Structure P
Amino acid sequence: MKKCDEVMRLGLDSSTPPIKTAVIFIGIPASGKSSYFAEHYKGKYAHINLDTLNTRKKEAALLRECLIVGKSFVVDNTNPTKTDRKRYIIPAKSNGFRVEGYFFQSVLVDCVTRNEKRTGKSRIPNIAIASISNKLELPCIEEGFDELYFVKLSDGGFITEEWRDER
């Protein structure tokens, strides 16, 4: 399959970034990750998300495809631990990708409140949010990130700041 066909099949437009970039989202459910993707990356980066792909096998296939064709991608999962993030960082770095991490402010009570406003499959049990919150490890550059950012919701919008280690 031609690279052009790959881009068309992935549903991407011609404004994709020239530098191969892997973006790893980090945050508990309902912290704004998928909304941030829609606002900042949709149509430019491939969307790797277990909620839409449903299985790790499909996720691995899409990741592999992005690595092969050099397509920038966003991993829009919770990725609460260093081990979770390593599954994406190592292959991305091995394939010459720049790796950026985005940590979403994860205040448990706020995320539970947002989750309670969800309907259908997107609403998950509050105990699941608490469980992921308990596993959440702050990211660090030493994991293999080239850049780290902190994202918080404010008045219905996002504020993105450079990461500071004192968080």
Structure Q
Amino acid sequence: MVQQYKVDKVSSLKEYFTNNKYYVFNNFSGLNVEKITQLRRQLKKLNSTFMVIKNNYIKKLLNAKNEIDFKETLFGPTAVAFAKDEINEVLKVLFNFSKDSKLIVKGGWGEDKVFSSKELEELSRLPGKKELFAKLMATMNAPVQNFAYACNDVVARFVRAVNAVKEQKAK
């Protein structure tokens, strides 16, 4: 007989799996409560959630969504980082945090694709949406900025030439 609290827990977790585009599975063994809380605070700034979930619950939820089986990923203690939009920033936080602690990124899922740990690490190295937008704006602004510098340089050269003539006549 299925216990009601388990059914309630799975149904409450179902909301996280349906409302988020990306899931990153992590092994958190060796982390104390203080470290996990610190990681959660960093991820919360990015509108992300970090939850410790039983593997059986994750399997039931992913099977309900007809997702691919995560046999290689769902072993040992598992915590899931959920991200709605910007996965790059979340991955950067997770991999930077894993350098200083025992957190291990095991794999993930997003946009109907399963990602291995190596693929997620490569994805974390790519610039995020904000960085790409800033580069695009800088590239678009460069011709106008260079034109303004060129116009200003013509005037500055003229002023320097007039000052040179003035100094020559003063001698």
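No lab work stands behind these numbers, since they all come straight from the coordinates. Just so it is clear, the structure is predicted and the values come from calculations on it, not from any experiment. Cβ atoms are built from the backbone, for glycine too; each structure is taken alone.
Here helix-only ellipticity at 222 nm (-39500 (n - 2.57) for each DSSP H run of 4 or more, over all residues; to 500) has been calculated and equals -20000, so which of P, Q was it run on? Structure Q accounts for this read-out. Out of P, Q, which one gives 1.02 for Cα Rg over 2.2 N^0.38 Å as computed from the coordinates? That value comes from structure P. Among candidates P, Q, the computation of percent of Cα pairs over 13 Å apart, for residues 78-117 alone that gave 64 used structure P.
Here the criterion is distance in nm of label points 7 Å out along Cα→Cβ at positions 94 and 110, and among P, Q the highest value is seen for P. A value of 12.5 for mean count of other Cβ atoms within 10 Å over residues 30-37, calculated from one of P, Q, originates in structure Q.
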